[in-house]
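Any read-out appearing in this document is the output of simple, stated calculations on the displayed coordinates, not a laboratory observation. All values reported here derive from a predicted model rather than from experimental measurement. Cβ atoms are built from the backbone, for glycine too; each structure is taken alone.
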Structure I
Amino acid sequence: MKVLYLFDGSAFLYRNFFALPPLSTSSGFPTGAIYGFLRSILSILKTEKPSYMAIAFDLPAPTQRKLTYSEYKSKRPPTPDPLKVQIPVIKELSSLLGIKLVEMPGYEADDLIAYLTKLALERGFNVKIYSPDKDVLQLVEDKKVIVINPVLNEVFDEEKVKEKFGVGPKQLADYLALVGDKTDNIEGIKGVGPKTAINILKKYVSVENILSRWDEFEKAFPQADREKLKLAYSLVELKPPEHLEVELEDLKLKSPTIDALKKKLEELEMKSILKELDKVFGQKSLF
């Protein structure tokens, strides 16, 4: 069975930056996020030996969600400058490793991952997604799509999603719309916590059904706001683009540009990563 490996570059970088101690070159250029990112990517290349792989990134342009709701993610601090300067370097190194980068104005990395997952399933592939972002758990499908959180080293299949949230992947967007998501500044229904949301979904199954039976629902939850619930659902639901100029064969790993990679890593003073590079690409069977 062919497997497509997808990596949420933006979500991982952001969390990695704050989780790891700050590192820098002797000249003061920050390298902590680059180091953590490369360690994870090289680990996947070494242990999984993928043939198809892509890394999805957010772009600075306003997303569809931000244009719909100006307060979306507004409580998050701006991207720190020491992280900003590392992003182009990470993209350069990923390309030198032969990995396809996928990005599109107006769309977040998890939306692009949703598109690529659908494309892969249609072509008979299984999918492994590496992301610390809970939104991509909506894509989990037993025996076909799993999500690995590379920060916590957790593997999510359908059972694990249900164990964590009390609902399966197909109801996760409904659940998040009901309880809200403080990380993204999405307001749920006041007074509805995880247990209540699970019970609501046992009865109504989906936000769509709640909206179609609003009069009945409002009697039980008079504090609920119909328009806010619709908005919350539209913000948490993954929205893959209608079309992306990418085919599966574009995601086939290319041979790494070893000399350029080594030169860049030497500039970044990453001796341990250079050693890891030799271990990974010393395996002739990798590609």
Structure II
Amino acid sequence: MNLTHLPIISTLSDCITVVQKDQVKIIRVQHPKAEAAISLFGGHVISFKPQGEQDLIFTSEDAIYDGETPLRGGIPVCWPWFAKAAEPSHGFARTTEWHLVEHRENEDGVMVRIELKPSEATLSIWPHQFEVFLDIEVSEQLTTSLRIKNTDDHAWKFSGALHTYFNIANILDTQITGMGDHYIDKLQAGKVCLGGDTLNITAGVDRVYTHPSKQILISDPNNQRTISVENEGDTAAVIWNPWEIAQGMVDMKDEAYINMVCVESTLFAETLEDGHSLEPGESYLLSTKIKLQ
């Protein structure tokens, strides 16, 4: 993703600047180890390129940067719920402005911390107090950590996901391993299925793998690379590619599904009532680490 032409709003350090794309502010990281970009709208990583490599992250060329529409691609933060467990779909974190809290850098990389704060808007959707930080560590690998704390006087339930879109050369040549055998097939009305240990995608897929391994591998042979995905705090790995549905998406080119696949670190629940319960003062960590194998 090329951000070099965008106007710089502020320079935070030798490696970190803030740029503006339409109505969205983007933190741009340019370090000898890697480059990255983080949208403050949605707390949304939209690019990660280790030095000398192609982007590991897919962000749609037609993503809409109006400060209202969820960005298509990158690593959407789905919270305080995942999918249609409540309304709006995937929660409000991905359509809320986050705030820069802290940034650090050294010869090994850059750390950026941003915060999602409760507001009248969030309370009208989900009436709970919380403290949420997203830590993005950029080096030869990218670690994105969602840190959630209940600051209310009562327990509440939640689910969520780090909904990573990966950039691949061709979905038809891509293989995924490590996601496990058991999955819920959303394209078959939630049917529970048993599959193999290697996934080759030849049509639309929307699956919740309920017994993933610690490490999931995405073989991207046409780019001569294998992407490693390591998740923490997850209970499932969601794998998604829209296929022909992309033709109905205004923020994604008709054939763009060929160059992407989602492998998501997911704390899964069908409904909010089935979500993870967090007592006052308790915290939870959901993270995903991606790197070249």
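Here are some notes:
- Each of I, II could give helix-only ellipticity at 222 nm (-39500 (n - 2.57) for each DSSP H run of 4 or more, over all residues; to 500), but the derived value -13500 comes from I.
- Taking distance in nm of label points 7 Å out along Cα→Cβ at positions 153 and 185 as the criterion, the top structure among I, II is II, with the largest value.
- Ranking I, II by FRET efficiency 1/(1 + (r/R0)^6) of positions 113 and 249 (r between Cβ atoms, R0 = 25 Å, to 0.05), the structure that comes out highest: I
- Across the set I, II, percent of Cα pairs over 23 Å apart reaches its highest value in structure I.
- With log10 I(q)/I(0) by the Debye sum over Cα atoms at q = 0.10, 0.15, 0.20 Å⁻¹, for residues 89-224 alone derived as -0.51, -1.02, -1.21, matching label from I, II: II
- Ranked by mean count of other Cβ atoms within 10 Å over residues 17-24, structures I, II are topped by II, which has the highest value.
- Which entry (I, II) yields the derived value 24 for relative contact order in percent (Cα under 8 Å, 6 or more apart): I
- Which entry (I, II) yields the derived value 0.95 for FRET efficiency 1/(1 + (r/R0)^6) of positions 57 and 273 (r between Cβ atoms, R0 = 35 Å, to 0.05): I
- Computed over structures I, II, FRET efficiency 1/(1 + (r/R0)^6) of positions 25 and 129 (r between Cβ atoms, R0 = 30 Å, to 0.05) reaches its largest value in II.
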